Structure P
Amino acid sequence: MKSELEKCMAGELYDCHDRVFIERKARASEWCRRYNAVPYSERGKRHAMLRELFGSVGEHVTVGDEFLCGFGDNIYIGEHVSVNIRCVFVDCNRITIGDRVLIAPGVQINTSTHPVELRERLNADWEPGSEAYFWRTRALPITVEDDCWIGAGAILLPGVTIGHGSVIGAGSVVNKDIPANCVAAGNPCRVIRRLMMNEE
């Protein structure tokens, strides 16, 4: 039988209030409190803290003030990445960010979701007063490939991939994969124009 963590990482319905998730959320919450208290000028200390929590983080990576994450250890960031202020990474499943990526203020990257139909969304084992969580949850990985720019206030929904070199317009809601080398924007996000591929 799969553990709740194995179900989660496989994109299956899982109990998000299983002990393993509660402990990781508590650790990440405390880490966020400490991280956001470190002055921006102490960039070396901030980078060391990113390495302390994230699954991996490359060189020359900055994450701005008021950053929040779900677990932190499901976040994998390449090199030369800038995450601006007030970003939220709900990393119930893996969030992978490539090299040379710009993430503007207020971006949300949300791997977690729930079934749309109420009868599927409600946990059949839940009763008022019980310890069982009343919603059923699943999580799907999100990937932002190299050389992307994610505009301010954009929301990336579970399971999407942003292709190499693409730009996501401010305020966009990305609910499907975006191909490489394009500008995409809107709600739902759609391709507006193609970009010329960078020559090596």
Structure Q
Amino acid sequence: MSTIYISEAAHPLLRDFLINEGHTIETVKSAGITYEPVDSHPDIYICSLGINKPVFFGCPEKIGRRYPENIRYNAACTGRFFIHNLKYTDPDLMAAAENAVKINVSQGYTKCNVLIVDENSIITSDEGIYKSCYGELNVLLVKPGHIRLKNFPYGFIGGASGRIGRKIIFNGNLEMHPDHEKIAAFIESRDLELVYFSSYELEDIGSIIELPR
């Protein structure tokens, strides 16, 4: 199976599910590099280059404490498309994704705001990302909020989820989101399995990132 990168803030039920599926867990811990709670978020430090593709590991020494110095690796890459505020993308990450079509957006916390469903399909609550990607990708725009993020008014759908194999997994109860039926239909229409945990609140943990073996 795969190696999965998750925050130390990930719920034990999510962690146990991934282990029981046969995956190896790599836990990202707070190191005082950027502000809490995103300091333990995997999508601050690493970027998947696409479904069933390698993961790019960023250099922590390049990451600053505040925006935009802490978003240089927070791109959303489907494999075919690379979505980010390209003004701030790390040059080495850009080179690693050289074959992907680049889409510039104003939202620097791009991966936080994007759930990658497949190579051509994403879900976001960010209207700017939606407008920039519409016509290039299949994009489902959902209501913002309804996702917990410690010390912030709310978190984001990309940070509360991830694609692992043929499963889209949410850290928490997707039914708490007002657009949960639309989200489920969008995912399942692409022949993917939906997994979530009804016993706890949907929470942004900085994405669930898979490194395939």
Structure R
Amino acid sequence: MCKNQISVNLGFTEEKFPAGTHMCLIYNNEEEQRNIISKFVEGGLSAGEKVAYFADEMEPDQISEWLASMGVAVPNLKESSNFSVSSTAETYHPEGIFKPEEMLDNLKVFYETAKEENFPASRVTGEMSWALKNIPGSNRLMEYEAKVNDVLVKYPVTAVCQYDANEFDGATLLECLKVHPYIIAQGQIVRNPYYMNTEDFLKEWDLK
């Protein structure tokens, strides 16, 4: 951990991790997803962090409703500066095409905004099922995920990427494992043995 890097409570495990930890949740059912993500969001809100949710399957109000049903004290979306819900369309491909460079810049801006607003840390979680909708540029998803790791070193936004094991094929999920240093398994975060550093992954990716 860097000298000035803080540790954060992820919500679903007692162990604290450095801000900027990049994780993937590969879940098998909605119950598993909601249990982990609600605790992740609650952990951030309880610590006074700036939290953002990128939703693909539901509207923002629906996200707030299910979080509340899980016992999370959800702030009013229209009045809150520390919790926001946006669609994956407006987040990942606002102009109808996914451009990794723009999304990486958005992460940097999110971190800097949280810092300027005096939040102690920031975290995001996104539903990645948008990448299955034939959005132009979505074939660059794993390139983006790999580059996230380098960005988070300087802009430590804690991130959980949500992948539904029933929607993504095995080959994609294997690539997903290669670009996330940590995975969430059975409610615990573990160091990912399949992880490759950004440079090595992109070299392999370019050969495909």
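Every number in this text was worked out from the coordinates using simple rules, so none of it is lab data. Just so it is clear, the model here is predicted, and its values are computed rather than measured. Cβ atoms are built from the backbone, for glycine too; each structure is taken alone.
Here are the numbers for this structure:
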{"read-out": "Among P, Q, R, which structure scores highest (criterion: volume of the Cα convex hull per residue in Å³)", "value": "P"}
{"read-out": "Winner on distance in nm of label points 7 Å out along Cα→Cβ at positions 97 and 121 once structures P, Q, R are ranked, highest first", "value": "R"}
{"read-out": "For 14 (relative contact order in percent (Cα under 8 Å, 6 or more apart), calculated) the corresponding structure among P, Q, R", "value": "P"}
{"read-out": "Entry that produces 23, 16, 13 once semi-axes √(5λ) of the Cα gyration tensor in Å, for residues 73-168 alone is calculated, selected from P, Q, R", "value": "R"}
{"read-out": "If helix-only ellipticity at 222 nm (-39500 (n - 2.57) for each DSSP H run of 4 or more, over all residues; to 500) is computed and equals -4000, the structure in P, Q, R", "value": "Q"}
{"read-out": "Which entry (P, Q, R) yields the derived value 6, 22, 32, 24, 11, 4, 1 for P(r) over Cα pairs in 5 Å bins from 0, in percent, for residues 145-184 alone", "value": "Q"}
